[in-house]
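Next up: some structures, all given as structure tokens.
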Structure I
């Protein structure tokens with residue numbers, strides 16, 4: 001069976017969610033709890049389940065898109081996502097720079113590892129510019145080049161870190177270093193993998209616990225994709241969801257040779273719906289969680305795939321951002337949000353973190369969290 005592309009049923013499902021909002025658009029769920037988890041942070045959260053069940057969120061802790069100097073922080077939860085506490089900084093930023101672009105994961109022995117890149121930045125926090133100032137900043141930063149990624153490892157759940165030298169990887173033609181995204185995960189045989197993107201999307205592997213990395217394969221070499229997440233399936237395949245730079249949807253890719261070669265399998269979402277996270281549920285299904293940024297329809301949606309990631313459910317709206325703006329009465333409010341990251345707690349509770357610029361009950365940037373239980377698989381209901 002080939003990958004199921006978005007069908008008319010899928011489109012109808014997502015339009016229903018847009019019309020009716022969330023959580024009312026959800027099926028009857030055994031659990032649905034929503035929290036403002038970390039206030040005043042743009043976040044771009046990357047969740048990781050640590051040894052003994054603690055959950056860590058690696059976040060950008062400032063309420064802007066990396067316009068200022070600063071460093072990503074680890075905030076941990078010991079109650080399956082209800083409350084969060086700052087515990088450490090994996091890679092402090094050098095003066096005049098930030099460390100904001102991250103990939104993270106846990107090795108087989110429980111070591112918490114990250115890769116962090118960033119940018120040269122002249123401004124110090126807090127950011128006090130207006131919305132108009134913010135809109136002009138990309139032009140101010142147009143000559144900035146991404147910094148090489150720095151690996152770091154923690155043996156105490158993110159509280160203290162050992163840092164290695166910045167990676168010496170080939171730069172892109174424009175001078176930018178490759179940017180990490182998504183998870184770092186074991187491949188077997190002592191190796192781990194990660195996605196890095198630039199003018200292409202590359203799959204890199206490490207045989208020395210993340211200290212050094214070498215390219216294994218090219219996921220998307222057309223220059224039209226960037227932020228890419230991946231997952232090793234139970235059958236051994238590697239499955240990836242790549243954000244399209246032009247079509248702005250999520251495209252599926254699969255490798256059957258441990259990441260050396262990748263084949264496209266078609267779109268997973270509509271345009272304006274990205275980026276994604278892939279998570280294996282306790283019943284074996286694959287969960288795709290992703291941001292939705294369509295006019296009049298902002299939030300986080302999910303699809304359920306079978307264990308081979310070849311057959312997918314219609315989309316379901318998990319979180320409705322409503323206004324998604326911290327200035328809803330502005331003539332041209334700038335909406336922002338998405339970048340979900342999802343993990344599963346030991347008891348089967350699904351924890352999805354995301355960021356949002358503001359909702360009617362809370363007009364500030366924040367990391368939001370939903371604790372929820374998915375509907376049972378169709379086969380079980382039958």
Structure II
């Protein structure tokens with residue numbers, strides 16, 4: 001059963017063509033972080049060291065970037081949405097976002113030039129909340145469509161930010177298409193991290209926005225990493241963080257592994273096919289990792305991952321649940337982290353590889369040993385508290 005639900009593909013970085021990473025350079029990330037730091041609520045999120053947990057797993061060290069503290073929204077997604085919306089508004093009045101701050105964007109002069117703009121998106125929760133929050137902060141409007149099965153709490157969080165929001169009967173990718181249709185018919189601005197032909201500028205801005213998270217982690221680290229594990233939905237966050245560290249470390253870049261739920265593993269399938277085409281997953285994709293339940297890869301993200309990713313893993317839901325429990329009950333004296341289903345996916349994968357004897361070959365292939373220094377990003381906290389408690393209190397999965 002394990003071999004059927006747990007799959008791995010390896011890429012050989014020595015045989016690949018290296019792409020342009022200038023959009024994700026250290027200097028670029030500094031500029032993006034400067035924009036985010038202009039918001040009154042900005043502060044960098046913690047990088048938690050789980051040294052004792054790492055030793056228990058057979059690793060030298062584990063670092064977790066805890067995004068549950070991001071802007072008071074319990075998830076990292078607002079980084080992408082806010083930078084994209086800021087860039088869109090600045091461009092609309094002929095300015096560069098490099099010269100614009102939060103105060104510039106909410107000034108009366110800017111408001112007179114812009115008028116009222118409605119931003120629309122599709123989301124399982126975290127991205128939509130970030131878009132809704134940004135629109136409210138910048139005195140604009142937001143409309144949010146959520147896929148079938150989205151948690152009611154996540155909908156309520158979006159509504160609390162003043163957005164118009166609803167749960168549809170569509171899966172994530174069809175909700176994206178519906179949102180885009182509404183944008184075209186109503187003259188709204190689409191803010192989505194899924195890129196397609198003719199829609200690439202805003203997804204690129206969103207990816208650049210995620211660079212703040214990577215840049216902060218880099219400045220907080222006290223030693224050189226050997227491994228980075230990144231979760232993927234459409235692959236935009238994974239692509240952005242991969243690009244930042246690849247641009248930074250070049251040939252000495254840590255081993256980068258991309259993790260997805262096996263019910264929504266479009267990046268894994270694309271990596272496995274090796275045919276130059278994007279491969280989709282269709283259907284409901286009923287994984288507990290709601291933030292990763294995306295069936296169509298982001299073309300921009302994949303262009304980065306195929307050149308700089310080393311391993312691609314498709315894993316079952318119990319791996320994320322395990323990650324949630326261990327992070328909530330770490331080794332002696334290590335700091336507790338409240339991590340949601342999508343946030344805990346990568347650490348749960350690392351823990352499973354280190355603890356499960358059936359995966360011993362994987363552990364050796366990935367060079368996960370007592371010298372390994374691993375970075376994971378806990379991209380969300382308990383954004384669905386009922387679901388979180390179902391996993392960590394009752395040992396089960398939330399109802400889908």
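If we compute FRET efficiency 1/(1 + (r/R0)^6) of positions 93 and 365 (r between Cβ atoms, R0 = 35 Å, to 0.05) for structures I, II, which one ends up with the highest value? Don't jump to the answer; show the numbers that get you there.
On the way: I: 0.95; II: 0.10.
Top value of FRET efficiency 1/(1 + (r/R0)^6) of positions 93 and 365 (r between Cβ atoms, R0 = 35 Å, to 0.05) goes to structure I.
semi-axes √(5λ) of the Cα gyration tensor in Å, for residues 189-348 alone was computed and gave 24, 20, 15; which structure, I, II, did it come from? Can you show the working numbers first?
Numbers: I: 29, 19, 15; II: 24, 20, 15.
Label of the source structure: II.
One of I, II was used to compute FRET efficiency 1/(1 + (r/R0)^6) of positions 181 and 221 (r between Cβ atoms, R0 = 25 Å, to 0.05), and the result was 0.90. Which label is that? Write down the numbers at each step before the final one.
Values: I: 0.90; II: 0.05.
Traced to structure I.
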Structure from which 2.4 was derived, distance in nm of label points 7 Å out along Cα→Cβ at positions 69 and 85, options I, II: II
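Using relative contact order in percent (Cα under 8 Å, 6 or more apart) for the comparison, can you identify which of I, II gives the largest number? Don't skip to the answer; put the middle values down first.
Numbers: I: 18; II: 23.
Between I, II, the highest calculated value is found for II.
As an exercise: helix-only ellipticity at 222 nm (-39500 (n - 2.57) for each DSSP H run of 4 or more, over all residues; to 500), calculated from one structure in I, II, equals -2000. Which structure is it? Don't skip to the answer; put the middle values down first.
Values: I: -2000; II: -13000.
For helix-only ellipticity at 222 nm (-39500 (n - 2.57) for each DSSP H run of 4 or more, over all residues; to 500), the value -2000 is produced by structure I.
Just so you know, all these numbers are worked out from the coordinates, no wet-lab data involved. Here the structure is a predicted model, which is why all the values come from computation and not from measurement. Cβ atoms are built from the backbone, for glycine too; each structure is taken alone.
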